[in-house]
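Structures given as structure tokens follow.
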Structure P
């Protein structure tokens, strides 16, 4: 019986330790990945290119039980010279006036949206 109790204690302690290591490992991995992206963006020169707005989307997070707690993330997809498409998160309210078909100068730094100066409307 004592062997069974020892085995059960080992399994429970091991399970808790494994969960702890897994959770903090995931948090550490996510933090390192975010810091690498942030650093890469900071070391990338600011780019300005002619672009066409080809799409927009809205992502709603949270608010399942209380809609007032939901957060809204706005994304705009641009087609730049050479037909490459890039999607950027828009956090400064520009999504309110940018519409698909708009043409203009897109400013970005790595994966960060820096602005869009519209030259012609859709």
Structure Q
């Protein structure tokens, strides 16, 4: 990876990290105000920015992992970083498929959305 290429990725990583932390702040503010919409807005931004960070560090589906090694080293992110796992973000991004799967396989048809347990909330 050439130096300019590396710098461009580093700048984009910085931006995505800022978006990630803005999502965390939104989640925390929403929690304090008991505003479930703001909490889930924060969660969505955390997942999206986290996935974008992962894609920059390893490529989509990990296809560019070797080519992005210099980038990971430059920002001190190891291959076993939790940032690499995008499973939760994928579930969130493909919620339409998850809803259809639930609908086709669940009886009775009942669900709860945007639910937060105030006693165990991780903020």
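For this structure, a couple of remarks:
- Among P, Q, structure where mean projected area of the Cα convex hull in nm² as derived comes to 12.3: P
- Structure responsible for 10.0, with mean count of other Cβ atoms within 10 Å over residues 18-25 calculated and labels P, Q on offer: P
- Sorting P, Q by distance in nm of label points 7 Å out along Cα→Cβ at positions 90 and 106 from high to low puts Q first, with the largest value.
- Among P, Q, structure where distance in nm of label points 7 Å out along Cα→Cβ at positions 34 and 50 as derived comes to 3.9: P
- Identity of the structure behind -12500 (criterion: helix-only ellipticity at 222 nm (-39500 (n - 2.57) for each DSSP H run of 4 or more, over all residues; to 500), calculated), options P, Q: P
Values in this text are rule-based calculations from the coordinates and carry no lab data. A quick note: this is a predicted structure, and the numbers were derived from the prediction, not measured. Cβ atoms are built from the backbone, for glycine too; each structure is taken alone.
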